[in-house]
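Derivation of every value follows stated rules applied to the coordinates shown; laboratory data play no part. All of these numbers come straight from a predicted model, not from anything done at the bench. Cβ atoms are built from the backbone, for glycine too; each structure is taken alone.
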Structure I
């Protein structure tokens, strides 16, 4: 069973696989996951990028790359662009809409963040995360206006 294989052995097997089949996008993605799980973030990023390059229509590969860029690399603009591309194909993906909203807040793109949070509430009116974030955003913006007037 694969679960009995140590991560280093799995990495070795997958690296042999991509050496034999360099266009096998799934193997590149899996190597990205394996390297990430063993702490080699540079290799993880390279394999995630290669998987997306080989199969750009694969949403899982795109999400893995964007998640890595967002969480591990702090490359918010690049991650946001990938998430927006995913939303073009899957406009009702609540997880991606929420992440995009969070990134926009971090980038101080408040109008865009509000749009993402409102879109979630259009799709799922009872979504507590979107409602909470939208309320916090509006409170923040209201306080900013008060402070700028003082």
Structure II
């Protein structure tokens, strides 16, 4: 069975990130946007990252412009926004599509492993997938679930 660490994804600078670099880590994978009502969740994500990064926890943020055109900028503009406004220190990767024919293969895998309510499609920005140390997708959380509400589940996986 394929796991999350079998994928390669685009970095913001156009390079490639091999997710096998994250083998043995607990991951939180999130589709993000800079002009969304949920954008302040970057602050909560950074707090989670600061709290758990030394214990083998990583966050991977994937900007996505498929919901209300809320991530129109270039990868460079997005990275600058995240750093200036939320002091984000976890990786903000290249822009992706999470739904439709152009959906990134990683996101196709995430949705296949943890389908949503009524369909597996991502409904909005800041959908979160939690991945255990074995690279298995163990849970999916919608936009309304604030990062701090994932602490107990993350601690169990660590």
Structure III
């Protein structure tokens, strides 16, 4: 339908931040490409899910969290309307998170920082909010569908209509 809003949102974050979990929570029928690693499995290509909320068709793509997959993040990010930078608040902010943040900011991509695991032992969401004081943030649990969906929808509603022609 021409009057329905569509958007492509890409989820960025470090290895283990919860990107796959977030997308599976938002869309239990989501797809992903993974490989075995020392900690279990890891995304090596992408995660993909769809959500229809408040009249917006949201296509969510998750990127690999290892630095060596920069090329995949660039490919997946093409044509995105907005981005989520998912940060595990139990881990210190490192150069990779700063790189992702700076890359989105410099490119002028509308984005929100989802602060994950805020209720976990050792979580320090205040330190992340202080370091990235100009960023829009939302505290979420990647395991909580309502919380994650509410934050996703609030962000998606701020984005302009999708302009790609199909």
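Tell me which structure, out of I, II, III, gives 1.0 once distance in nm of label points 7 Å out along Cα→Cβ at positions 15 and 47 is calculated. Computing distance in nm of label points 7 Å out along Cα→Cβ at positions 15 and 47 on every structure in I, II, III gives 1.0 only for I. Relative contact order in percent (Cα under 8 Å, 6 or more apart) computed as 31: which structure among I, II, III? Only structure II yields this read-out.
Upon calculation of distance in nm of label points 7 Å out along Cα→Cβ at positions 87 and 103 from the atomic coordinates, which of the structures I, II, III produces 0.9? Clearly, the read-out refers to I. Of the structures labelled I, II, III, which one yields 12 when percent of Cα pairs over 29 Å apart is computed from its coordinates? This value belongs to structure III.
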